[in-house]
1. For which of the structures P, Q does the calculation of helix-only ellipticity at 222 nm (-39500 (n - 2.57) for each DSSP H run of 4 or more, over all residues; to 500) return -14500?
2. Can you tell which of P, Q yields 0.50 when FRET efficiency 1/(1 + (r/R0)^6) of positions 150 and 358 (r between Cβ atoms, R0 = 25 Å, to 0.05) is derived from it?
3. Taking FRET efficiency 1/(1 + (r/R0)^6) of positions 182 and 238 (r between Cβ atoms, R0 = 30 Å, to 0.05) as the criterion, which structure among P, Q has the greatest value?
4. If Rg/Rh (Cα atoms, Kirkwood Rh) comes out at 1.06 when worked out from the coordinates, which of P, Q was used?
Structure P
Amino acid sequence: MTGPTRRTVALGSAAAAMLAGAGRARAADEIVVGAAVPITGAFAASGLQYHNSLRMAQDDINAAAGIGGRRLRIVFEDTQASNSVAVNAFVKLVQQNRPAFVFLPGLSTQVLAMEPEVRRAQVAAVHAGGAMAIQERQNPWLFRARPADNLGAGAMAFGITEVLNKRRPGLLHAQDDYGTGAAHTLESVLGKAGVAVVGREAFNPRDNDFLAQLLALKNKGADVLVCFNYNRDGALILKQRKSLGLALPVVAGTGMVAPSTLELIDADDLNGVFSTADTLLGEAVSPASADFVRRYTQRFKLRPDSFGTSYYDAALMLADALRKVGPDAGKLRAWFAAVKDFKGMARSYRTDPATNNMAHSVVLVSFKPGSKDLVSVATYPRS
């Protein structure tokens, strides 16, 4: 019995060594980066766009010989709909994978919660949160891949005062860092144009009933309804506006044109609705953008939105940076800080050294009558 036992142990040790060697070889053949985004929970509809876009970018990068022959692997952690879960997701990514780069959520509340850990870890990170409070933290490791809320506020103010010629806006916003901050920014922009908000109503994004807020703004004499919403709540607001027979036009933030919002409403819910969009996609941008939309829709059975597309673009930027400076967090931070004219599927990117913002325009859109097709009204800032 002794002989076979020793032989079995020897073979087991050899197999273990072979497996360990294979693991080290795989590690040497790939570059690992992190992504902490909402995959489940209340924000999964928007998080799915980030998740899909990053997976598609990873596959496209690896199909094009990867990073100098090494494969890019994005490790995902789910931030769900909780700030504390988001922080834990980031910490787990850093502790277990030691990435030189991490993709953060497009939810300002989660980005703000994670910001101190990003600073502590000194890991270069891209996010898509719009809140002005993020750039006010002046964290040199954070880069914003979509327009900040002040640009959206400028486009919305233009739509209210110049396109619709309204002077009595009523604000309806999610009661969190995103909604409250965006409403405050818009109120400030409107004030500089001599327009005072007649009422301001807040809601919990998980609410189902918005009738009281809508009626309150109507009774205060609002001549236009301004919304800062997410997906499900935005759809409910439009449906309840219609059920009340409110003829108020709507000017909304980017959440209103997300595919996950539009899936929940009918075309006639969009009568009189204007919204900001980070950019239009498809042929309106470039043949490459049109090809991206086609491939994304074919693969995921869902149209991409500009939020998710910004993550695809950021991943392509990261691949370019990794090829030039390697997986070193400090060098990647310096590379992203120096971006001047990177052409993506959504737009061209340029890093503002004062804010680390990389996207500098938005589009005011409406809808083709009887459809959910976006129609460009104006690009902001106005040239």
Structure Q
Amino acid sequence: MATTPRPRVLNVVQRFFPEIGGTETVVGEVASRLAERGEFDVTVLATDRSGQLPKREPMHGYQVIRRRSWPREKDYYLSPGVAGAIARGHWDLVHVQGVHTLVPPVAMLAARASRTPYVLTFHSGGHSSAVRSGVRSTQWKVLTPLLAGADQLIAVSRFERSHFSEATGIDASRFVVIGNGGALPQTPAAVVPQVGRIVSSGRLEHYKGHHRAIEALPLVREQIPGADLLILGSGDYEPQLRALARDLHVEDAVQIRHLPPTDRAAMAHELGTASVMAALSTYEAHPVGIMEAVTLGLPVVGLDVAGTGDLVEDHLVTGIPVDASTEAIAAALTTALRATALKGTPHQPLNIPLPTWETTTDGVEAVYRDVLARRARR
């Protein structure tokens, strides 16, 4: 008896592991779970600016294919090969992951040309360039016809749904909200918070706000001698961060460390050594790093803005204004450190239901089923 082939779903993302970032983490976590569940045949299509990564490689039960993109040192991701991979792949559904670069419009146009249903998850983020940030509203208007043609639009937070509905004029009912998970391996009992340890996680870019944590550190150390800052991430902004720490005479109290994106146990260990997370990014749609901290029970002090603001509203993050002074940031961090630093026991997860990667995958699966069923009825 012949078996019905599984629907072939292509996830299109501008970049993927071994490159690190929030979108890469979300796509990887969900793709591996979809593959394990077995209902869909999942492939990830990414671009490669370096030209050094494998063009095809198996990963955690699904396939990754890559097409060259240019320029090498910029985040435009111009990749003509993406259109061909979509047009010739005989996919049942295309899932466009992200909205900022040149990859999403190319993917949506290719899906439309091949009459393939497509959905899009925004995964919106900020940018350190004031010029790039300033043209975002025009960018969304240009993309509106392609976004309106999607079979489903997926926002990762309530903020993102309202933001893009307003920016594009697309009714909010066309969006479904599927939040990111944040599960990490449980930290060993021997890993306890270090007195005065602040952690700041994310790519090393200006808008991520690591510099604001460094600026606050001298004031925190006046109240909690020996307080230090652990920055987890990599990026071109590292020299400036190190220079700032030297200028403020706290270079010995600031560590910058890069963790492999797939080593979740290492991330859990490092977060377990911290007494508070400083989440000072000016734009996060639904920050994976914060969700990981919250899931572990690590207190978070964050800017009450964008997707982080949703978590403040949900009482998962201690919010401070986006224009808070260095003194206000230091005061909030000091208060959190004093509340947690002397417990001497591992962080305890909050006893409330939180999004997990399983619930994220559940939501994505439901979208795939619904879109394919609607298309079949047509």
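Read the figures in this text as sums done on the coordinates, not as results from a lab. Model, not experiment: these values are computed from the prediction. Cβ atoms are built from the backbone, for glycine too; each structure is taken alone.
1. Comparing all candidates, it corresponds to P.
2. Working: P: 0.95; Q: 0.50.
The correct label is Q.
3. Working: P: 0.95; Q: 0.75.
When FRET efficiency 1/(1 + (r/R0)^6) of positions 182 and 238 (r between Cβ atoms, R0 = 30 Å, to 0.05) is calculated for P, Q, structure P comes out on top.
4. Working: P: 1.06; Q: 0.98.
Attributed to the structure labelled P.
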